[in-house]
Structure P
Amino acid sequence: MPTKDSRADAPQAVAEARVRIDKWLWAARFFKTRSLAADAVEAGQVRLNDERVKPAHPVKIGDAIAVRKRGIEWDVRVTGVAERRGSASDAALLYRETAESVAIRTEEALRRKAAADAEPRYPGRPTKRERRKLEDFLNEP
C-alpha cells in the first residue's frame with residue numbers, strides 16, 4: 001500500500017517533466033522576459049510540434065519547437081525542462097538545435113552582414129570636410 005509521501009512525490013515528478021512553454025522559452029534564454037515570451041507565443045511566433053499553442057501549453061522532453069524572432073528562425077528539440085532561469089550554459093542544455101536550422105541561421109547572418117556592408121557608412125548630410133573633398137574631386141580638370 002503506497003504511503004502518503006510516495007503519492008506526494010508522484011505529481012511532483014510529472015510537474016518536473018513538463019513546464020509552460022512561455023516559462024521554458026524564458027528559461028532557455030530565447031526571450032529576456034516571460035511576458036515577451038508569452039506575447040510571442042500568442043502572436044504565433046512560436047510553434048510546438050508544428051502547431052500554434054497558448055503560453056500555458058506544457059512542454060516536455062522530445063518536443064519540437066520553432067521560434068521566429070526578428071526574421072531569424074530556430075528549430076530546436078527540447079532536451080530538458082526548467083522552471084527557473086539559470087546561466088547561459090545551463091540554458092544551452094535545455095535544447096538541441098537541428099543542423100538545418102544552424103545552416104539557415106548562418107546563411108541569414110552572412111546575408112545580413114553583406115547587406116549592412118553595402119549600405120553607406122555615414123548616412124545623412126556630409127560634413128564640411130567631406131563636402132570640400134567632394135568639391136575638389138568634382139572640380140579636378
Structure Q
Amino acid sequence: MRHHGRMNAYSEDLRQKIVEAVHRGTPKSEVARLLGVSLSSVKRYARLAREGEPLAPRKAPGKRPKIGERARRLLEADLEERPAGTLEERRRFLERVAGVRVSESTVSRMLKRLGWTRKKDRWARANGTSGRGRLGGR
C-alpha cells in the first residue's frame with residue numbers, strides 16, 4: 001500500500017535519540033532498525049549534529065503566496081479608503097495597481113486572513129465592535 005500524502009517530520013526528541021545512539025557507537029543501520037527510521041535519516045541527523053546544526057524540523061517550503069506583501073498592504077489601504085468596494089473591484093484594483101491577477105475567491109480568502117468581514121455592504125475589521133455588547137442594546 002502506498003501513501004500519497006505528506007509525511008510528518010520526525011520529532012526533535014526522536015532526532016536527538018538517533019544522534020545520541022550514534023554518538024554512543026551504535027551502528028547507524030542498527031539505530032535505523034531499532035528506531036524505525038531510514039538509514040538516510042540517521043546519517044542526515046548525525047551529520048547535522050556533527051556540524052552543529054539544529055535538529056529541529058524546518059518549516060515546509062510550500063507555495064509562494066499569490067498575494068505578496070506589497071499587494072497585501074495595498075489591499076489593506078484600499079479597504080480603509082473604500083470600505084464599500086466589492087470583491088470584483090478589489091480584484092481589478094490588485095491587477096491594476098500591483099499587477100497581481102487573482103480570482104475573487106483568492107481576494108476573499110486574503111481579506112478573511114487579514115481579519116476583514118463583510119457587514120451590511122461594507123468591509124469592516126472582524127474584531128471591531130458594533131457598539132452593542134453580546135447581550136445588550138435592544
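Taking mean count of other Cβ atoms within 10 Å over residues 26-33 as the criterion, the top structure among P, Q is P, with the largest value. Supply the structure label, taken from P, Q, corresponding to Cα Rg over 2.2 N^0.38 Å with the calculated value 1.75. Comparing all candidates, it corresponds to Q.
Given that Cα extents along the principal axes in Å, for residues 50-113 alone, derived from a single structure, equals 36, 28, 19, which label among P, Q identifies that structure? It was calculated from structure P. Out of P, Q, choose the structure whose coordinates give distance in nm of label points 7 Å out along Cα→Cβ at positions 42 and 66 equal to 4.6 when calculated. Among P, Q, the structure yielding 4.6 for distance in nm of label points 7 Å out along Cα→Cβ at positions 42 and 66 is Q. Can you tell which of P, Q yields 19 when relative contact order in percent (Cα under 8 Å, 6 or more apart) is derived from it? It traces back to P.
Readers should treat all values here as calculations from the given coordinates under stated rules, not as data from a laboratory. This structure is a prediction, so every number in the text was calculated from the model and none was measured. Cβ atoms are built from the backbone, for glycine too; each structure is taken alone.
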